[in-house]
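Asks: Please go over the structures that come below.
Values quoted throughout were computed directly from the atomic coordinates according to the rules given, and no laboratory measurement underlies them. Since the structure is predicted, the reported quantities are computational estimates derived from the model, not experimental observations. Cβ atoms are built from the backbone, for glycine too; each structure is taken alone.
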Structure 1
Amino acid sequence: MQRRILICRHAETNEPHPFQSDFERELTIKGTKQARETGSWLREKFTKVDCILASPAKRAQATVRIIAGRLYFPEDEIKYDPDLYNAREQQLLQCLSTLPAEANTVLLVGHNPGITRLARELTDKLVAYLEPADVVAVEIELPEWNDIHYTTGTLSINKMQQA
């Protein structure tokens, strides 16, 4: 079965304030605008998604809520997984491998370097480092999501190249 993974980096954030944890960093005004533009771009290119996975970090939550609104995706159906916070590509693959069979198009919002490395691993291509709010779409033939560990897909579209 053909599946699509939309891999998105969170939008631009403020530098942390003294004593502020990395987890609590918020979007800048520019970051909010980036997230809106990314959401509109995703709606134009893909119409809808079946599932959204995101890091629970404040900046990822803000990014994904804006994007979900643009996709008319119910905010209460976004799945925030603590394992996605600053996750390496193997952790990201593990999260994807547990998706339900009915999910064909999935949006994953997370952090570098893991999400860029995930895009590279899934496509076996040297994908450029994802900038804030950038998205790459990977088309992959998967009978079931737990087969994601054993196959590669095709980089079908890249928002960075469309900008």
Structure 2
Amino acid sequence: MNLTQLQHDLTESPETFHALFSREILLPELLGDDTEDLTYWLGKRIARQFPLATFADTTQFFQTVRWGDLTIGEHKKGTTTLFLDGKIVSARLALVDHGGFNLETGFLAETFQQQNGYLTEATYTVDQKQNQVVITLQSDLKDPLTNQAPQFIQFTAPVKDLPKE
């Protein structure tokens, strides 16, 4: 972790520092060696508390909680690729030893599962050249959910959304 950069952000960019402090210092201190696994499941749990109706709502949520800018990449049957970038993502990637993006990945897995009605898991990779995180959602189209859809939260009027499977 680049402590000098964090100290600079504390005085010069408090919003960035706040996000970095919570994600890169506080969570790893609390969760220790299990940070990666626990933040993925924490993301899924948060998504259950804030069920979002559409992809547009999901992108708005990401901006509101300052997780970054989310866009859709490729969508094939059962697999969707998303891109996460923006100022806060760039700041986190600039750290020598960042805490990962499992919280966002778990959140997206659960959110997409709620939206499409199929068991969904997700993984991520970091694309340093593009300065972004690539998140791959994989839905098991042979495993539809049998539980009732949650009462969704909507930030926006429905817009072009991910196609239904």
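Asks: If helix-only ellipticity at 222 nm (-39500 (n - 2.57) for each DSSP H run of 4 or more, over all residues; to 500) is computed to be -12500, which of 1, 2 is the source?
Replies: 2
Asks: Hey, Kirkwood radius over Cα pairs in Å derived from one of 1, 2 reads 15.5; which structure? Display every interim value, and only then the final one.
Replies: On the way: 1: 15.5; 2: 16.4.
Computed on structure 1.
Asks: Moving to a separate point now. Between structures 1, 2, where is relative contact order in percent (Cα under 8 Å, 6 or more apart) highest?
Replies: On the way: 1: 32; 2: 27.
Between 1, 2, the highest calculated value is found for 1.
Asks: Comparing distance in nm of label points 7 Å out along Cα→Cβ at positions 45 and 61 across 1, 2, which structure shows the greatest value?
Replies: On the way: 1: 2.7; 2: 1.6.
The maximum falls on structure 1.
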